[in-house]
1. Which structure, out of I, II, was mean count of other Cβ atoms within 10 Å over residues 56-63 calculated from, if the result is 22.2?
2. helix-only ellipticity at 222 nm (-39500 (n - 2.57) for each DSSP H run of 4 or more, over all residues; to 500) was computed and gave -14500; which structure, I, II, did it come from?
3. Taking 14.2, 47 as the value of Rg and Dmax of the Cα atoms in Å, for residues 120-231 alone derived from one of the structures shown (I, II), identify that structure.
4. Upon calculation of mean count of other Cβ atoms within 10 Å over residues 112-119 from the atomic coordinates, which of the structures I, II produces 28.4?
5. If you work out volume of the Cα convex hull per residue in Å³ for I, II, which one comes out largest?
Structure I
Amino acid sequence: MPPMPAEKTLINYRTESGVAVIEMNDPPANAYSYEMNLQFDAAILKARMDNDVYVIVLTGAGEKFFSAGANIGMLNSVDGTFKYYFCLQANEMLLRLENTPKLVIAAINGHCVGGGLEIAMAADLRIARKDSGKMGLPEVSLGVLPGTGGTQRLSRLVGKSKAIELMITASTFTFEKGKELGLVNDIFERDNFMSTVMEYARQFCPPNKAAMAVGRIKRAVQTGWEIPLESGLALERELQQLLFQSDDAKEGISSYIDKRPATFTAK
């Protein structure tokens, strides 16, 4: 049986101006465990079900690590059955995050390696803090593979051959290299990093942006990526029809005709 949830708060959760911040809180490395994943999953569900949350930001506590991935000490102390169960739990958690119809931004504030990068790759956008660490999937050095979605998401982001090369060489690289590879969307300055990320995230919240449309764009891409083109186009039409019935679509079209800024309400 897996261990019971710890009483320690391993995930910090807060909301601010339509943005939910989920912070891994086990510094310095913010390595995740079974207990952290339970709290992480609960936070994802909380943000998903909160109608006043439009964007989710993931980050790590402290200055050194976004996350170093799975807690190796924990994995060393359990048997193979639990290791399998742990990977299954983490995979389900990240799928829930990926399928949440709200924009997810990984604010990578420090080293982002192993399972930490696997978490970041389940986000929709990845913003890194300049000169604050490295990233990569070096699990082959432990005799294992990136087992919480790493082999699948990395290959989808950078291509099959490059993904295989990065994983079998256990490469860790700068955020600038990550941006060249397509793993990082942007790099923000070190000073006031989280404040800048929050400002960036708020642009996707009402009244600035039609948050329903943002969420449906995400769903169309995430789901459509895995199905035949014809089915993806059908999904796109279905989601577009739902948006046409929204107040935001009426406001967006009216504001365009009236030549004025739109004021969206996420309705």
Structure II
Amino acid sequence: MTSNLHFYGPKLSKLSAFFALACAALFTAPQAAAQSAPELSLARLDCGTPVPMLVARFNDTWAFTDKKLTFTFSCYLIKRGDDYFLWDTGHAMTAGAPAPKVSIVDQLAQINVKPEQIKYVGISHYHADHTGQVDSFPGATVLIGKGDWEGITAAKPNVGANVAPFTHWIKGGGKLEALSGDKDVFGDGTVVIINTPGHTPGHHSLLIKLAGAGNFLITGDLAHFQENYAMNGVPTFNYHRGDTLASLDRFKTAAANLKATVIIQHDARDVGKLPAWPGFMK
């Protein structure tokens, strides 16, 4: 018996040490990962000149027949460590009255960021007021809903699809990913492009999880103003009514579960939820 104990004792000791180290690694790894995670911050850019608009056609149940609101045109810049992600690209500089006063490229220059530093451009949907300046970022990987990309590249493009700014990617000159569902942009759950079809076939919204300020959900054109969001209003020109309502349900449920701040991109009353450019929320 003494001989057996003498034989197994050192092995048991080594095994115990191994488990102790493994347990220590298990408990310290999440802390180390949290400490090494790149800092995330969010900013709002002006991507069009606000215009007054009658909103009757933004609801197909004859609500708001006499209501007029000021529509804003916004884009969003996310900085994650040294990586930059741009959400939507607003109106083109040639868009007339709603054209931006300052281009996205010139706004980025105010914080010493060059177009080639934009790693990803996320597109909520293919309409001109969200895609007008995408061709300013030919080196970026474009992330766009599969349904919208098919609508852009069809022999007869979908009505409302803004094709011209995507010529570089249509010809294969740049990287593009057509999203059939959600997309975890950086693989850590902090920036997620959410599948919310209905306004267009491949419409998406955006979730950002900031360490300090909390969670933000940005609508794209899932809803255009606060009252319509509250009552699940569907614009008369949406691609699919049922998909719109299902997407609104998903988005609102997610907002409640995440205790997220909702930003409606076209509603002037939501502008103040983020600092004025070039300020960032962290």
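What follows is calculated from the coordinates using simple rules that are stated; it is not laboratory data. All values derive from a computational prediction rather than experimental measurement. Cβ atoms are built from the backbone, for glycine too; each structure is taken alone.
1. Values: I: 22.2; II: 15.0.
This figure was derived from I.
2. Computing helix-only ellipticity at 222 nm (-39500 (n - 2.57) for each DSSP H run of 4 or more, over all residues; to 500) on every structure in I, II gives -14500 only for I.
3. Values: I: 16.3, 49; II: 14.2, 47.
Traced to structure II.
4. Here the read-out was taken from I.
5. Largest value of volume of the Cα convex hull per residue in Å³: II.
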